[in-house]
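Q: Structures incoming, each one as structure tokens.
Each value in this text was obtained by applying a stated rule to the coordinates, not by laboratory testing. Worth saying up front: this structure is predicted, and the values here are computed from it rather than measured. Cβ atoms are built from the backbone, for glycine too; each structure is taken alone.
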Structure 1
Amino acid sequence: MKQRKIILNYKGKRVPLDLYVVPKSLHWLGLMFSSKKDAKPLLFEFPRESRLSIHSFFVWFSFIGIWLNKEGKVLKIERVEPFRLRILPKEKFKFLIELPIKSDYDDVLKILDENKSFK
């Protein structure tokens, strides 16, 4: 997978992220069947803004879902637990980031997690 560096602007803070771009043919897979140790932060780009639901079947660890519009504005950030049936944002989005909750990303999680609920 190709890598892309982005700067996420969130509540006045700039959050640098190194992401792996998921090819369209693998959008269905996401973090499924990954081990927590080997899981990478993923970036999904969809052809147009829409309200697609995601699930976390066969994802054995919690991750952070970050939904963005076409301008890159953060619409929603949510902790996603393993084996959730459906996560559906209220607004249309163009990009989705799946960020595994693990120590590799503690610096990013501290910035995004105001309520200390991601740990």
Structure 2
Amino acid sequence: MDVVINDIIWGISFFTQTAEEENLRCLVATGGVPRIIQLIEHAQMQIGIPALRTIGNLLSASKPDLPQVAIDAGILQAFGRLIDHPKQVMRKEVVWSLANVTADSADRVKACL
């Protein structure tokens, strides 16, 4: 089952990494953002990394309503738990995602602190 989840989450990650915000809106419309945030902390990094990249793609959207979906779904709390992850690749993805969160507004910077 984890192999199927891995393939699906990588597919979603690739689908959302394009410059087309419509793809991100499709992700949001499915209501799947909270589940993807849960998968970030999956015991297997092969699932956690593409989930984290998917949320990072959402956080890098130019329209502020899209990143706000992930923030409202609890991504900042998940980042707080992952910032000290033993694997560097996870920490790197968290820092990249946090940079995307804080790039938009002072209010988001405060939320991260």
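Q: Upon calculation of distance in nm of label points 7 Å out along Cα→Cβ at positions 12 and 44 from the atomic coordinates, which of the structures 1, 2 produces 1.6? Kindly include the intermediate steps, with their values, before the conclusion.
A: Numbers: 1: 3.3; 2: 1.6.
Answer by label: 2.
Q: Also: Given a value of -1500 for helix-only ellipticity at 222 nm (-39500 (n - 2.57) for each DSSP H run of 4 or more, over all residues; to 500), calculated from one of 1, 2, which structure does it belong to? The partial results should precede the final answer.
A: Working: 1: -1500; 2: -23000.
Source structure: 1.
Q: A follow-up question, please. Could you figure out which one of 1, 2 the value 3.3 for distance in nm of label points 7 Å out along Cα→Cβ at positions 68 and 92 was computed from?
A: Values: 1: 1.9; 2: 3.3.
Value 3.3 for distance in nm of label points 7 Å out along Cα→Cβ at positions 68 and 92 corresponds to 2 out of 1, 2.
Q: Ranked on distance in nm of label points 7 Å out along Cα→Cβ at positions 52 and 76, which label among 1, 2 comes first with the largest value? Present the calculation step by step, with values, prior to reporting the outcome.
A: Details: 1: 1.4; 2: 2.0.
Evaluating distance in nm of label points 7 Å out along Cα→Cβ at positions 52 and 76 on every structure, the highest lands on 2.
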